[in-house]
Structure 1
Amino acid sequence: MPQEIELKFALPGVDGERALALLRRHPLLRRRAMTHVRLVNRYLDTPDGWLREQRCALRLRQTQTLATDGRTPTGQPRWEQTLKTAGQGEAALSVRGEWTTPLKRPRLNRAALDLTPLATLAGDAAPWDQLSVQYETRCRRTTWTLHLHGGARVEVALDVGELRAPGRRAPLLELELELLQGAPDALWSVAAALGQVLPLLPARASKAEQAQRLAAGSHHAPVRARSLALPPSAAPMVLARAALSDALGQLCDNLAAAASSDDPELIHQARVGWRRWRSVLRLVRPWLPDSPPEATALQPLLHTLGALRDWDVAATETMPTWAAAYVEDATVHPQRARTLQRALRRLRQAARVQRQTLRAQLADPATVAPLQALAAWVVQLRDDTATAPSPQWAFERLQRWRKRLARALAQPPADAAAAIEALHAARLLAKRLRYASEAAAAVLPAKAAARTQRWQRRARGWQERLGRWRDTLRAAELLAAVHAHPGLVGFLRGVAAAQHPLRDAT
């Protein structure tokens, strides 16, 4: 089966001309021949997304060679038809089936599709007559071909253009590294080199997926955890590759969207992705062949995400929840209403400043490079069947964590400050239990899965209860930091005291 093996990266905070200039000057590329082409990709599907349900993408592509100025067309445009099937993908690496047929004109060649797996998959009921162009991409592609040591060949492609759907457009900027010959390790070595000058953020979504999301109005929608299709009683490294890859993808996808969208949920889901990564890593740690790359360089980015999330929650969740109780009646207490509005403005302004910090970090190659290193490490994980544990390995680990959480909640320290610290640690443990249980659900035996689902629900309940209390305390701290009225700060501290998570706990 013909395959496409490539790495895909978003370039947050960089425009197309700047990206091209940096690549042209890079030592790896500056002496290489460079070509420019204009690409128009028209993606076909039925109005109800039949091909998307089959996890296939069908496109008609026009290719027009451009002169060295990157603008003037030369020669005649060429058309081709390509079917891509969903394959295996981990982090930024994707391996997909691909069938391409030259065309004389931009019309679907049904006979060519009969020679692909789609013909068997579709059967006689395939809605061929309903296929039409649903969305498209237009871009200028600049490519270099690298001949590396060991016989590997890699194509470097920078795509600058836009996504188009009925009534909607969005910019397109991404870097693709395609393996033409040799082992996939060559892709990561090229990515590491280019990542010294460009913020190469691992990306999973194909152009077709991005355009489809644009058409659906969900181009920058928050990305949540995916369901994992794994065999029962799978070994730790099987789970690790799938779950860690998805967790890292969740983190990176939401970071890419946050580079241009202010949706607070993007920050929340990015942090969930990182929590899932750490939880699964702890779950499989005894069986890891080696440790992941050092993540110390990620700490500034993670700190910014945490700080931004605090400001967002205070401004969009905690304060609106308690606003009416604080003001009571604006006609009777107009000063409280004004106090509340001033506080909200200051919280939002602080969030904007923190969001600017995040975007500056995402545009810094040094900040993004550790994510690329983690993606490369996940792809290279291999299962050692010689040391495979019992089928109950995940359940046994999760059971120990559940007992630790129960002990932490049953005997909090008497000292108030120590109790707050202990409850915060319990909240983190509840998150770890929840996310690891969710990841391991597919590989657990039926009886063990049922028990861990109960633990999961209890862990989620404690996480939410502890979280609401912590968010109220934190909002009071942030209000004090922006010099909000002391009466408002005191009101929230009182609410937090009434919300204490162990009050009336059973």
Structure 2
Amino acid sequence: MTAPETAPETTRETTARVYGHHIAGERVDGPPLDRRDPARNEVVARYAAGTAEEVDAAVRAAAATFASAGWRRTPAMARAGLLDRLAGLLERDADRLAALDSQEVGKPLAFARGDIDLGVAHVRQAAALARTAKGESFTGLAHAYTALATREPVGVAALITPWNFPALILLQKLPYALAAGCTLVVKPSEFTSSSALEIAALCEEAGLPPGAVNVVTGTGPAAGLPMVTHPRVSYVSFTGSTRVGREVMRAAAGSLTRVGLELGGKTGNVVFADADLEAAADGIVFAAFANQGESCVASSRLLVEEAVAAEFTTAVVERAAALRVGMPDDPRTDIGALIHHEHRDRVHAAVLAGVEAGGEVLTGGSPPGGPELEAGAFYSPTVIGSVGRESPVFRSEIFGPVLSVTAFRSGEEAVDLANATDYGLAQSLWTSDLDRAFAVSRELEAGTVWVNTASDGSPALAFGGVKASGFGREAGEEGLREFTEYKTVQFRGEPRISPFTRTDPAR
């Protein structure tokens, strides 16, 4: 069982946690990789820096467990029971898991706790799907002919997860893969690995066999790439940037390994004049700045009808300016720290580029002041007005607390602006006209379209993108299917009459 050497029972741990890899139920140590928390710039965790050697050991452990009768023949109902037990353990340890993610990501503790709750819901949803999964039968295709269609686990699945929602995104993948009957190798972000290691240990406490869930920590080039290219990995589920997603796809092509990619986004929020403007302002500010804007579905573009643009922008700016930037463990905090100082600097550079392209900073636009925050990677919630469609702020994913504002005059222009990006993960639409809602939602290019809401969802609904936001789906029945292969088994009740059979003696 992987466990930290030091685990003080406090809200904010002051001694660095030390972990090894989690392979076949055992702790495997390696060269240390330090993680500094982004709010106080203190070393809070030390992970093992993995290489191809540890990846190979983890994949072999997963392959051996998958091949063993004890896992391969485990009925779906039994897998569902294991997942239910895992959900209970996650609920038991929810406060500690949330504290780990809050500290390592820099997000407010309350948001991290919400991530764990949603992750538990995914585990329970996967358990329910395992109980209800069924195949199909086909009869009457030909005389005395029957076919069965089944879905079987792909085998060893590699899960590569990002730093912005460490536990939640893992739990959007892991339970569905286990419900399908796969075994797993996991590579969490080198910035936020603690919760993945803790969850792997909880999987075995729930009763999963050692080797069903393995975790190798380290950087993408050293540990992630060998995982993608390993010949015994059958499927790779990757969440991260579009740039790295393209690298994953190229690396997997050599062995024709299937991949699912959930990549970047640039969500547009189309607000028509007839919308409930108060509700829209509240929803968009939440969706733009929650998790410090470090979300692939962050509502980073506001597209508002010209007739109400000034009024609505003022309402959004007032709400954004009122958000409190502070320490993640302070219950008054709305906006925590960004993942690290280099990322904070990239966010600021993007804001400056937006201003140079003609935008106007309406609030924020710089790191906040104050001695309490000066050591951390904090950035003020920022709204930039007068943003044109060619501005880098409009087109590029910033992944920070930055919202751009662009006005439109017609529904056609609104759709054109919303789709004027390489990304297609999510879009949001605000209107009181039901006919318009249906018509415009059909035209928006995205895997998810929200109507009069934003950053919403359910574990029962599949999630994923189009265009440069990737392909494949997570969660729901479609998410489980990602980890399966479709097989037909065909039966013929009578001998087949061959066209080559000679019935004429004269031939």
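1, 2: which one has Kirkwood radius over Cα pairs in Å, as calculated, at 25.5?
Working: 1: 25.5; 2: 24.0.
Computed on structure 1.
For which of the structures 1, 2 does the calculation of helix-only ellipticity at 222 nm (-39500 (n - 2.57) for each DSSP H run of 4 or more, over all residues; to 500) return -16000? Matching structure: 1. Here Rg and Dmax of the Cα atoms in Å, for residues 137-200 alone was derived from just one of the structures 1, 2, and that gives 14.2, 48; the source is 1.
Can you rank 1, 2 by volume of the Cα convex hull per residue in Å³, for residues 393-464 alone and just name the one with the largest value?
Details: 1: 70; 2: 114.
If we compare volume of the Cα convex hull per residue in Å³, for residues 393-464 alone over 1, 2, the biggest value is for 2.
Where a number appears in this text, it was derived from the coordinates with a stated rule and is not lab data. Keep in mind the model is a prediction, meaning the values are calculated, not measured.
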